[in-house]
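J.: What follows is a group of structures, each given as C-alpha cells.
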Structure P
Amino acid sequence: MNASSVERFKGRIVVLVWLCVIFLLWQEISFVLADVVKDKMASRTLPYPHLVISSLFTRGALIFSHAGETLSRALLGFLFGAGAGFLLALAMSLAVIVERMLFPYLLISQMIPILGLAPVLSGIIGDIGRTRIFIAAFITFFPVAANTLAGFKSVEPEKLTLMYSLAANKYTVYRKLIIPAALPFLFSGLKIAAPMAITAAILVDTLGGASGLGYLITYSLYGGFPIMVFWSSVLLSAVLGILSYQMIIAVEKVCMPYKYG
C-alpha cells in the first residue's frame, strides 16, 4: 500500500468517525428532548435518527420518487452549466477582451439570491420544471468557469514557448498542453458545483410545483405530509449532495488516474 492509498484510507476512517459522532450526538440530543425534558414537540424538533432512517424505507416509494424528480433536474442543470462554464472559460482564455468584458458581470450575477431570482425566471420561462433546470445550470457554470479559467492560466510560459517553437498551432497547444493542465482545476470546480446544483434544485422546489424533495420538505412542515417525511427528505438531500461530490471524484479518477496512483 503506497502513501496515497494510506492517506485515502485514513481520510475514510476520519469521515466514518465523524459520521458516528454526529449520529451519537443526534441520538443523545433526541433522548434529552424526548425522555428528559419531556418536550411534547420532540418528534418534530429533532426525532431519533433511527426513526428518520426507518422512514426512508417505510415511505420510500413517496420519498424516492420525488428525489428522482429533483435529481434529474439537478443533473440536467449541472451538465448544461458545466458545459457552458467550460466553453465560457475557453472563450475568455482565447480572447482577453472577452474576459475583461464578461467576468465582472458574471461575478455580480452570482451575488443575486436564488430565492429572489427563481420567481422572476419562472415568470419569464413559464415552466417551473425548466426554471429548476436553469437555476441549477446558473449555479453550476460560475465555479466551473472560474476554476477552469484559472487552470488555463496556470500553464508555465516556458512550456507555451516550447510548443510554439515546435510549430504547434493553437488547437494542438490547447489539446496537448493547456486543457490537460487545467483538468485539476476543472474538477475542483465540478466538485464545488455538483452539490450546489442539487441544493439549488431543492430550493426552487420549495417555491412551487408538486414534485421534488423541496416540495416534500415544504408541505411536510405545513402538515401536508407526516413530519417524518420532512426529516427523511432533509437527510436524503444531504446524502445526495455527498454522493454527487463522490461521483465527481470517481470521474476524476478515471480521467486523471495519475493523481490517485
Structure Q
Amino acid sequence: MPHTLIDGIRLETRVIPGAASKPWLVFLHEGLGSVSLWRDFPDKLARRLDMPALIYSRRGYGASDALAGPRQPDFMHREALDVLPALLDAHGINRTLLIGHSDGASIALIHAANHPDRVAAAVLMAPHVMVEAISHQSIARVTETYERGEPRSRLARHHHHVDDAFLGWSRIWLDPRFRTWSLGAESARLKVPTLLIQGEDDEYGTLAQLDAIEQVALLRPTRLVLPKCGHAPWREREADVIEAIARVADAFHAGA
C-alpha cells in the first residue's frame, strides 16, 4: 500500500482523483478503522461528488507504522493539530470536506475548530465530545471478547499491528484519566458548516453528543438521526448518508 512519511512515521494513504477545483474529501476513521475498513464508501462518495479524496490509517492502524507506546488522553488533539495538518500539507491539500466517524469525527471536529480556513465543511458521524457511560460499558464489553481472542483474526486482516489497533484504542478509552475528556471548548469554536449524523441505536453513544455540539457551536449544525441504525451510519445506511453529504457539498459549492 502507498505510504506518506510524516515526521519519520509511515502512514498508509490512498488517494482518489477528482476535480482539481473542488475541496478534498478527507476520511478520518473510527477507533478500530483503517483505509481498508472504509471499504468502497470513499469511492462512491468521491464519484457522486466528483471530488478528490484522501483516506489514511492513523499510526497503529492498517498498514501504518506501529505505535511507539500507549496512547495518551490528548491523542485525538495530537492527531487533529499535528498529524493531520502535516499530512494535508504533504499532499498539497488546502481545502477539505472532512468525513469523520466516531473517534475520527472527534478528530475532524478538533481540526475544524482550530483550522476553519482550511475546512469547507465537516461531516461528523457518531462523534464523541464527552465520555458517556454507554461508551465506557460497550468498550469494556468488546475488550473482554478481544481478550478471549474472538475478533482478533477478523481485525488482523485489516491491521498489521492488531494489538496496537485494538488495545491502543480500548485502553485509553477505559483509562480513568480519560473519563473527564471533553470537546466542549472545541465545539464552542465550531463555525464551519457541519452535518451531524447518528443512528438511534448507536451502542457507543447517545444523542446527547449531538446536543452538546448544537448547544454551543457558533454556526448551528444540521442533524440527521437515522432510525434502526447503529454506530456506523455510512455502512448501515449508505445511500441516506451519501445523499445527506451531497446536500452539504452542493450548499458550499453554491456559495463559492
Structure R
Amino acid sequence: MSEDRKTAVITGAAGAIGGAIAQLLVEGGWEVVGLDLRKGDSSSIAWVVADVTDSEQMETAAKSLDRCDLLVNAAGFGDRAPAAEMTPAQWESVISGCLSGTFYSCRAFFPQLAAGGGVIVNIASAAATNALATHANYCSAKAGVVALTEVLALEWAKEGIRVLAVSPGFVATHKQKLGFETAPKLLGGIEAGTPMGRLAEVAEIAEAVVGLVGSQFSYLAGTNVVIDGGFSTDGGRSQLFAAYE
C-alpha cells in the first residue's frame, strides 16, 4: 500500500453496492481493500477473504492492514419469510450478517481509523424505518445498524472518527432485477409506492456514499442519510404491502 494514498476498506465488496463504491473510490485515487467471503472480479482492488460474522476473522483481517482511512460496511443480505414462519436460522443469519458483522467490522478497524481520524459509512436501509411485511429479520437488523451508527458517532467523535449511515431504498441490482422477472406485481408495487416512480441505480448509491466521505461534509456525523426516491415519505406504501401478499 502507498503511504501517501488513503486506504478504504469495503466489506461486501464483491456485491453490487459494495463493488460500485469500491470501484468509484479506485477511480478517485484511493487504495481499496475489498473484504468479502470471496474475491471479486476487479483486479484494481486488494482482496481479503473473511467472514464479517466471525469476530476473530475480522480482527485478523484488520491486523493485516497498516492503514484504514475509510471503512464502508456494505456486507449483508436478506432472507424473507412471514414472521410466524421465520426459522431461527433465518432470523439469526440476517441479524448476524447485517448487524453483528457491522459491529465486528467497526470494532476491528477502530485502531487504524482512530490513528488518522477516519470515516465509517454503514450501509443500512430504508427498511430500518419502514416496516416491510416478511422482513422482520432484515428490518430489525438494519434498524440496529442505524442505532449502532449513532452510538459509535457519539463514542468515537473524540477520536476524530466520523460515523454515519446511508439507507438506500430499492436498488436495481442485477439480483433484484432477476427477482422481478418472476414477480412483476412486486416491481409495480415498489414503483407505485415511490414518488420518483423508479428504483435507484447502483451508481447513485455509490456516488452518494463517496460524496458524503468528502471534506465538504466534515461536520456530518451520527446521521442516517436516506436515499430512497421519496419512498419513506409516501403514504401509499399499502400498494407495496399488497404486492407481498
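No lab work stands behind these numbers, since they all come straight from the coordinates. Please read all numbers here as calculations on a predicted model, not as lab measurements. Cβ atoms are built from the backbone, for glycine too; each structure is taken alone.
J.: Say we calculate mean count of other Cβ atoms within 10 Å over residues 178-185 for every structure; which of P, Q, R gives the highest result?
T.: Once mean count of other Cβ atoms within 10 Å over residues 178-185 is tallied for P, Q, R, the winner is P.
J.: Now for a separate question. To which of P, Q, R does the computed value 1.8 (distance in nm of label points 7 Å out along Cα→Cβ at positions 194 and 234) belong?
T.: Label of the source structure: Q.
J.: Comparing Rg/Rh (Cα atoms, Kirkwood Rh) across P, Q, R, which is largest?
T.: Structure P comes out on top.
J.: If we compute mean count of other Cβ atoms within 10 Å over residues 18-25 for structures P, Q, R, which one ends up with the highest value?
T.: Max of mean count of other Cβ atoms within 10 Å over residues 18-25: R.
J.: Assuming 21.9 is mean count of other Cβ atoms within 10 Å over residues 50-57 as calculated from a single structure, say which of P, Q, R it is.
T.: Of the options listed, only Q reproduces it.
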